[in-house]
Structure P
Amino acid sequence: MKTVVITGANRGIGLALATQYAQQNHVVYALCRQSSAELAALQSNVKVIEGVDVAQEVGIETMITQLRGVKIDLLICNAGILRDESLHQLNVDSIRQQFEVNALAPLRVVAALQAQLVNGAKVAMITSRMGSITDNTSGGRYGYRMSKAALNAASMSLSHDLAPRQIAVGIYHPGYVQTGMVNYGGDISANESASRLVGLIDTLSLETSGVFKHSNGQDLPW
């Protein structure tokens, strides 16, 4: 039995991950701004912590307080937002918000909980192939692309900084997933994506730490 902490666990991929780890009888701390009926209905080994807006100081403090003394085997930074900007409609506030949630918040979460990660723990960053510069063939989506590229850079640094404690960092594109973020227009379900991610995390090691991967197992370019 392991202790798993997941941010953004009230819906979509986060909810699916919480469900699957709970079904494996792990203890799951499901962090979210506000719970959902689906999250609340999960089995008793899922402990829901509300009020965790990872982009806000009060949210980070709530997380720290509620997880005080908890030893963590797996930390999954999943919370994220998607907005749309074009060169002709450049919303700087929207871009800044995506940086706060998608790039800075996961780094803050790991930094705040680093002392509670057991030696040999794992950290999983849920990013996007839209953060790949090489893979960008269509432009647009400035805030999302830039914030996910920044998350990828932070995740690579974490893979080096946490290596002395034998902590591996996985950097994962979940696929084009049927969630509210994309108006359910994806090509795989949240459950399928979560199942793939669980498999990748199971095989994550120091040898594969810092590798940018698609949930189907393919290595992605930076």
Structure Q
Amino acid sequence: MFLLTERQGGFTLVEVLVAMAITAFVAVVGYTTLDAVISGVERERQQAERLHEVNRALSILARDLRQVTNRSVLDEFGTLESALVGGALARDLLVFTRSGWHNTVSAPRSALQRVIYRLDGDRLLRASYPVLDRMPQTEPIEVVLLEQVASVRLQFLDDVANLRNGRGIEVDRRQWAESWIADVASPDTVVDPPAAVAMTLELQDWGELSRLYVLPPY
């Protein structure tokens, strides 16, 4: 006579291992997907912040150049300096006098401002002086406009009548001046501001950006 016994409830070891393996696989896939989504969102956020920084810097430069005025100044050495100086042979990247300096507190100062753009390592700086004709002890106020800047190249057009088109809608800048400075052989001489300034900005992460700024007439 054979005795039949009921099978005990529960899972076998093999079934438990299979279930654990499936759970681990699903968890890994889920984590990988979530990590990819989070990384993508972070990259998009960083790109958006970078775009804002670049647009802000270019907007400030465009605002300044739209208000260039033909007012020469005395530098800290007492030397007469042109209203606009810049380029490869200049002491700073770009220096000029601009109008429209807001005076919300009615301070006893001019509405004109002397502005300096310079490249410090990989940082594009904007400096401004509290006075036009400065003394040796006059210190500028500097702010960092943009970081990760590899290089900045400026070119200057003397007269809009010499403006020529290149291929398509491009502007032919082969005859533009690389520097805008007075004749160093003639002390205390100045040059009038150019008609236009072209800037090629090379960023370490985005490559080259080109902008053309037409200056106001004098």
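Any read-out appearing in this document is the output of simple, stated calculations on the displayed coordinates, not a laboratory observation. Just so it is clear, the model here is predicted, and its values are computed rather than measured. Cβ atoms are built from the backbone, for glycine too; each structure is taken alone.
Data for the structure
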{"quantity": "Mean count of other Cβ atoms within 10 Å over residues 89-96 from the coordinates reads 18.5; which among P, Q", "calculated": "Q"}
{"quantity": "Among P, Q, which structure scores highest (criterion: distance in nm of label points 7 Å out along Cα→Cβ at positions 161 and 201)", "calculated": "Q"}
{"quantity": "Rg and Dmax of the Cα atoms in Å from the coordinates reads 16.2, 51; which among P, Q", "calculated": "P"}
{"quantity": "Among P, Q, which structure scores highest (criterion: distance in nm of label points 7 Å out along Cα→Cβ at positions 73 and 153)", "calculated": "P"}
{"quantity": "Ranking P, Q by mean count of other Cβ atoms within 10 Å over residues 25-32, the structure that comes out highest", "calculated": "P"}
